[in-house]
Structure P
Amino acid sequence: MNAIQSVAQTPGNSLEVGVGSGRFAAALGIGRGVDPSPNMLLLAQSRGIDTVLGCAEKLPFDASHFDTVFMITSLCFAQDPDQALREVQRVLKANGALIVAFIPRNSQLGRKYQKNKTGDSLYRFANFISFSELSKKLKSAEFIIERSVQTLLHPNLRLNIEPGHSSGSFVVIRAKKTGNPVI
């Protein structure tokens, strides 16, 4: 949570894509959430989040609607991450911010979760990506990375928050909308 707060300004008119139970949205003051699971939306509603049923690749919101969009460990579950990022770009206002928190594929936890994909963990459905891959996807969707921080640092998953992305199992990126991608 602290790593996310370190790169996110006051959310303003904000949305969490893949809100799930609403635990992060409630703690961060994010007012709205979208998720494909009706059961998860009920949990988010119980935490005071205004929820909408939908998926990342086709967000049910008007263009240029939000100041900030959060994707907290949800991009790895998108069927089409590139389309999801284009949709986020579409619903963000000019110069809006995207906060992406993710577990890099090549991190200590990323490797562990990939190795145990046959288990009962929710992450068996995840398609982890590297920081480099995400950087390319963000650039293609007309975002520019402003800042990145990392925590759960190798080798003992230390909770320190440091700038960068190369040794953390949880990385948070703040990216700014710069234009309008070709959809």
Structure Q
Amino acid sequence: MAHSCFLPPPAWYPTIAPTQFDEHGAMLRGIVHDPTARRMGGVAGHAGLFSDAADMTVYAQALLDRRAGRPSAFPLKPETLVLMTTPQQPPGKDDLRGLGWDIRTHYSSPRGDVFPVGSFGHTGFTGTSLWMDPDSDSFVLILTNRVHPSGGHSIVRLRHDVATEAARALLAH
């Protein structure tokens, strides 16, 4: 993965999509969109990671390969990956989450209507999402920018519809 990091170098800025205007009226490009993460120096667990479609594809496939027991560059032990991608919520909770991944919650629109419970993913505030299905060995990556140029537009339905149609196409073969 050659283009994934926190605090991307300024040389990358021209290839990074702008997000939105900051509180001073400057258009953000290559600088984390979330104001809290910016106050934390641009590196936070919830925001600030920059990547591109090529790197995200490498990441998703490596994760699916490791989870399936195939050779993979993904560095985690298979047992850790299972904890990340299977339900780990406290007893009595209805939302299903792994350690770091959504499985079935009110944020699971990128699962669509077809990917089963057992698939997992994550969404980003600016509109990105990655949803992976180990059963079909497939994933749907959506890189959108719902906040450009001046605020949030909902893409929840778009995520849902893209995942539903992608899963229908993938599972039909």
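Per-structure values
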read-out	value
Mean count of other Cβ atoms within 10 Å over residues 29-36 - structure with the largest value, from P, Q	P
Structures P, Q, by FRET efficiency 1/(1 + (r/R0)^6) of positions 13 and 93 (r between Cβ atoms, R0 = 35 Å, to 0.05): label with the highest value	P
Which of P, Q leads on FRET efficiency 1/(1 + (r/R0)^6) of positions 21 and 77 (r between Cβ atoms, R0 = 30 Å, to 0.05), largest value	P
At a computed 23, 19, 16 (semi-axes √(5λ) of the Cα gyration tensor in Å), which of P, Q	P
Comparison of P, Q - label where relative contact order in percent (Cα under 8 Å, 6 or more apart) is highest	P
Comparison of P, Q - label where distance in nm of label points 7 Å out along Cα→Cβ at positions 5 and 165 is highest	Q
Source structure (of P, Q) for mean count of other Cβ atoms within 10 Å over residues 69-76, computed value 23.4	P
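Each value in this text was obtained by applying a stated rule to the coordinates, not by laboratory testing. Being a predicted model, the structure only gives us computed values, none of them experimental. Cβ atoms are built from the backbone, for glycine too; each structure is taken alone.
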